[in-house]
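**Student:** Once you scroll down, you'll see the structures, which are given as structure tokens.
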Structure 1
Amino acid sequence: MATESNIPPELVTALRQARHVAVLTGAGVSAESGIPTFRDAQTGLWARYDPEDLATPEAFQRNPRLVWEWYAWRRQLVSGAAPNPGHLALARLERLVPRFTLITQNVDGLHHRAGSSAPIELHGNIMRVRCSAEGTVYEHWDEGAELPPPCPACGAPLRPDVVWFGEQLPSDALEQAWNAATRCDLFLSVGTSGLVEPAASLPRLAHAWGATLVVINLDVSDTVRERLFSLHGRSGVLLPALVSAAFPDAAA
């Protein structure tokens, strides 16, 4: 497992010299804050449900109360979690490089709570809701006796502001992510399986366009090749170590 003492010096130099750093984070980053992954979240009352049977427009149309209650339970899990050292290291890195783009597949909002200024949330944010008819987004709502609560503007049911199976990713967020991947000179892929498209294509796209690619995950082996560094380990350990190694004189 890579640690602060054996992070490749070539990677330290590449990060120190980078003019635009782009980062893609996945469920592995949030797991270190105690947030179960999408499939691991099925416990207790919810163990008998397949998450793919709850996270679809059809499921919401069929049983909106059930879907709302599942997301309310997941929001409770997220509310009890705190950003971990990996989240905090990325927020620190943003302040240390000339240009920084953070892209996340996570819906928990922990990057924002850690201090990242404008994370691109490809799959939405579970801590927001939106009108199921008009799409208006709300950060606060009245969760009263009627579930799901009605939209205050039109009365249609509110739904989580997340991307469900069968739905398209927000076009503006996806465009920003593509632009970052093709224009950055260093791309970090952290805690993501690389299986969920289109986000999975971003690291490969960045590497194809000439960026140094850094993969941090528990599912990879330590590898160093030309413009490619794979680091086996937890993001909460490796990200702070990498940032400190590249910018040892910067205040934490």
Structure 2
Amino acid sequence: MRPLVAVTATIVPEAGPYQRPEIALYAIYLQVFERIGLASLMITPAHDLRSLPTLLDRCDGLVLTGGEDVDPALYGEEPIPQLGIVNRARDRTELAVLKLALERELPVLAICRGCQLLNVCLGGTLYQDLPTQRPETVLAHMQAETWERRTHRVRIRRDSRLGQIVGSEDLLINSFHHQGIKKVAEQLEVVAVAEDGIVEAVEAPDYPWLIGVQWHPERHEATAPETDPDRRLLLAFRDAVRRRARGRGGSRTGRSMAA
């Protein structure tokens, strides 16, 4: 039986010809996890928060996906004019499911917006708009190239979990974000930075398996060999999920990060 992972999706309030709410998620997320041997359960703002514990009890991992900007009210700031679209219903749902996942010590892979939400959930803050609030940023973190292109490099801490997974201190990545981590949450460590100093990856040393990356590893998986760093990251997450599934009901050794 394939282990089940929860994958977050957004809700578009007035979509399609009937102007009714629709659930939205790039299909590549689900396709990637199917290809590497995991089954996926979407977690959406359409779910009642009271349903989340029941849903997550069936899962052995959590993926926080990319999407809208995180509401700055969650880290005590007023919005600036350059803030993009926020979705408070999505924020509320994802914060709730992330806290449940941390309580259960599920493996967590946080991608792009997911990495930012993880940092905010644990007490960190964000740049609402990198070009405005960090004008010394010289890289195009919102690339103009198509999503399968990799456009800038990051330096990875070799002694980190991420460094051990990808097997390199230098990585070429894609980049689709205008927000970024400003103050890093105390429970997280920075394990990758861009050439202009922007945080590109974090992990939690006191947690069984938790990695947040600012780029999109899923967008290269379809054509990548198993030696590709992004594919290695996805396979490492899969292996952590499988271990958790095998050990379901056994003793836990990590320290809970949930508030």
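Here, each number is a calculation from the coordinates, and none is a lab measurement. Please read these numbers as outputs of a predicted model, since none were measured by experiment. Cβ atoms are built from the backbone, for glycine too; each structure is taken alone.
**Student:** Comparing mean count of other Cβ atoms within 10 Å over residues 134-141 across structures 1, 2, which is largest?
**Tutor:** 2
**Student:** Where does the value 1.5 come from, among 1, 2, when distance in nm of label points 7 Å out along Cα→Cβ at positions 6 and 118 is the thing being computed?
**Tutor:** Value 1.5 for distance in nm of label points 7 Å out along Cα→Cβ at positions 6 and 118 corresponds to 2 out of 1, 2.
**Student:** Can you rank 1, 2 by Rg/Rh (Cα atoms, Kirkwood Rh) and just name the one with the largest value?
**Tutor:** The structure with the largest value is 1.
**Student:** If you don't mind, there's one more thing I want to ask. With helix-only ellipticity at 222 nm (-39500 (n - 2.57) for each DSSP H run of 4 or more, over all residues; to 500) derived from the coordinates and found to be -7500, which of 1, 2 does the value describe?
**Tutor:** Answer by label: 2.
**Student:** Moving on to the next point. Consider the structures 1, 2: one of them gives 22.5 for mean count of other Cβ atoms within 10 Å over residues 102-109 as calculated from the coordinates. Say which.
**Tutor:** Computed on structure 2.
**Student:** Computing FRET efficiency 1/(1 + (r/R0)^6) of positions 182 and 230 (r between Cβ atoms, R0 = 25 Å, to 0.05) for each of 1, 2, which one ends up highest?
**Tutor:** 1
**Student:** For relative contact order in percent (Cα under 8 Å, 6 or more apart), which structure out of 1, 2 has the highest calculated value?
**Tutor:** Largest value of relative contact order in percent (Cα under 8 Å, 6 or more apart): 1.
**Student:** Something else: For structures 1, 2, which has the highest computed value of distance in nm of label points 7 Å out along Cα→Cβ at positions 70 and 94?
**Tutor:** With respect to distance in nm of label points 7 Å out along Cα→Cβ at positions 70 and 94, the highest-scoring structure among 1, 2 is 1.
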